[in-house]
Structure I
Amino acid sequence: MRWPRRTFYTLAALALLQTWVYYPQMPPVMASHWDGLGAADAWSGRTAFFAGYLAIVAMVILVFEFVPRFGLRGKRMKIPHAEYWLAPERIAHTRTFFRRQMVLMGIVHLALAVFVMQLAILANFATEPRLHGSIFWALAIYLLLVIAWLLHFYLYFRRP
């Protein structure tokens, strides 16, 4: 389980690096929200913009790395056929599977956050900020990955 965790923390470090590099280059007031066509329709201060980003990154780390690590104690997991999957001979494997899947979904969330933030940063370099259209492809890929992840969970914990 090394590469998923390394990738997860590499993306978190990339988010910090992104903030460190771009914060001083941004104007004091930045476009922070875009309409469906990619035109800026809300603004915020540079500090609030990057603080919000770092708060999102911290929340993703908390939800996908630390909650699974400490929230899988005992038999509190709510999964289908829990009596089978949480039996003493299988519980370690079930926890490992669950932690790995949570880290993989954390990678997907962090990758989306880093990519969208990069698009937002690049848009703010323009005199009239406009979000690049690749955001729609990123969101489509994100949605497909979430659906695949949920389907994998469902199929994994189906009737033994």
Structure II
Amino acid sequence: MRKFLVVLDDSRECLNAMRFAAMRAAHTGGGVEILSVIPPDEFNHWIGVGDLMREEERERITAHFEVFAKWMRDRQGVEPELVIREGEPIVEILAQISDDPEVGVLVLGAGTDKTGPGPLVTQLTRSSGSLPIPITIVPGDLSKERLEAIT
């Protein structure tokens, strides 16, 4: 089964990327894989504190994922899967694409403010010619109605 890989983060544009991936998966018989990346631990010298912070971050990610997963199940009939990786976001996104051969499309949300589309979109589009899968970039300010029309 072809999966749409979406990055879960705290950005507003993440919501449209999630919606797009779920709607495309529902219309094409695909799946959705949601990736969240925990950045490198800044508290390596405080091992106990670092472990506690990492566990709290995993719990926060799982709670955030469950909100999207419920909507995907209830509204789109899609059962997403969550993958949590630790490291630098771009490196971990590329590693996930490499590790899961069912991932067929990377879906990213583009920011709408003056600073540009966001660091993931900027960095990954630079290397898009050498990626093994296509990238779909979803505008962050696209309406739900427009998303439904194009998926």
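Values in this text are rule-based calculations from the coordinates and carry no lab data. In this text, all values refer to a predicted model and were calculated from it rather than measured experimentally. Cβ atoms are built from the backbone, for glycine too; each structure is taken alone.
Supply the structure label, taken from I, II, corresponding to Rg/Rh (Cα atoms, Kirkwood Rh), for residues 29-84 alone with the calculated value 1.14. Traced to structure II. Set I, II, criterion FRET efficiency 1/(1 + (r/R0)^6) of positions 37 and 93 (r between Cβ atoms, R0 = 41 Å, to 0.05): the highest-scoring structure is II.
Of the structures labelled I, II, one was used to calculate distance in nm of label points 7 Å out along Cα→Cβ at positions 101 and 133, giving 1.4. Name it. Structure of origin is II. Computing log10 I(q)/I(0) by the Debye sum over Cα atoms at q = 0.11, 0.13, 0.16 Å⁻¹ across structures I, II gives -0.55, -0.71, -0.94 for structure I.
When helix-only ellipticity at 222 nm (-39500 (n - 2.57) for each DSSP H run of 4 or more, over all residues; to 500) is computed across structures I, II, the figure -21500 traces back to I.
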